[in-house]
Structure 1
Amino acid sequence: MYNILQKAHSGWAYIALLVLVIAVVNAIIGMSSKKEFTPKDRKIALFGLIGTHVQLMFGLILYFVSPLGLASLGQMSDKALRLTSLEHPLVNIIAVTLITIGWSKHKKATTSESKFKGFAIFYGLGLVLILSRIPWSLWF
């Protein structure tokens with residue numbers, strides 16, 4: 001089961017990152033070009049939200065069955081173990097929380113510019129945080 005979850009978490013990461021990048025770029029383009037917020041823009045942002053939440057669920061399940069997760073929390077002097085057991089999960093939970101806040105804020109926003117701006121800021125911050133804590137040595 002561990003191997004299946006690890007492959008799913010690694011494989012889904014490509015999809016989640018791609019959709020999140022598309023959502024951020026779409027928000028920046030929409031904000032800078034002052035275009036009207038359409039249902040297509042909403043769906044792009046929604047796919048970014050769903051993709052990151054699915055990835056988080058894979059990651060949380062994997063965290064509790066992996067030897068690199070909860071079981072290795074006592075070994076903080078090892079950089080690689082600290083990344084996989086503490087930094088990666090904690091920062092990614094914060095990132096998904098920011099993305100969720102961005103989604104919630106867009107529902108309260110009244111103008112297209114403020115919707116795009118919210119997505120650009122919160123989804124963008126989430127993307128930067130996710131990219132900052134990917135264990136690249138394990139991923140490739």
Structure 2
Amino acid sequence: MYEIILTLHSYWAYLVLLVLIIATVNALIKSFGDKEYEANDFRKSLFTLIVSHIQLLIGLILYFVSPRFELWSELGGEVMSNSLARLYLVEHPFVNIIAIALITIGYSKHKKKLTSKAKLKTIAIFYSIALILFLSRIPWSSWMG
């Protein structure tokens with residue numbers, strides 16, 4: 001079961017990154033270009049919200065079924081001094097939960113804005129920060145290997 005969830009989590013991450021990049025770049029370009037907010041922009045931001053929340057659920061399941069989770073009891077307080085254990089058990093989940101929270105907040109806030117510029121600017125800011133956070137905590141060595 002662990003291998004299936006790990007594979008799903010890894011491949012779904014590509015989808016999350018793709019749609020997050022599309023939504024972010026779209027919002028940035030339209031925001032700086034003084035373009036109008038359209039139904040397609042809403043769909044892009046909503047799809048990003050949905051796929052990121054699915055990734056969160058997959059990741060939470062993976063976290064608790066992972067053999068790495070046992071490192072908490074094996075290493076105890078030493079988890080923080082082991083860089084690989086710290087990445088998988090603390091940094092990756094914590095930072096990515098924050099990123100998904102930012103996507104959720106940005107999506108929610110943009111719906112309350114009344115002008116196209118304000119809607120696009122909100123999505124651009126929150127989704128950009130989320131993208132940077134995601135990219136900062138991907139375990140690149142094992143993900144690309």
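Just so you know, all these numbers are worked out from the coordinates, no wet-lab data involved. Bear in mind the structure is a predicted one, so any value in this text is a computation, not a measurement. Cβ atoms are built from the backbone, for glycine too; each structure is taken alone.
Can you tell which of 1, 2 yields 0.6 when distance in nm of label points 7 Å out along Cα→Cβ at positions 106 and 130 is derived from it? Provide the component values of the computation, followed by the final result.
Details: 1: 1.3; 2: 0.6.
For distance in nm of label points 7 Å out along Cα→Cβ at positions 106 and 130, the value 0.6 is produced by structure 2.
To test your reading of the models, identify which of 1, 2 gives 13.8 for Kirkwood radius over Cα pairs in Å, for residues 34-81 alone when calculated.
Values: 1: 13.5; 2: 13.8.
Among 1, 2, the structure yielding 13.8 for Kirkwood radius over Cα pairs in Å, for residues 34-81 alone is 2.
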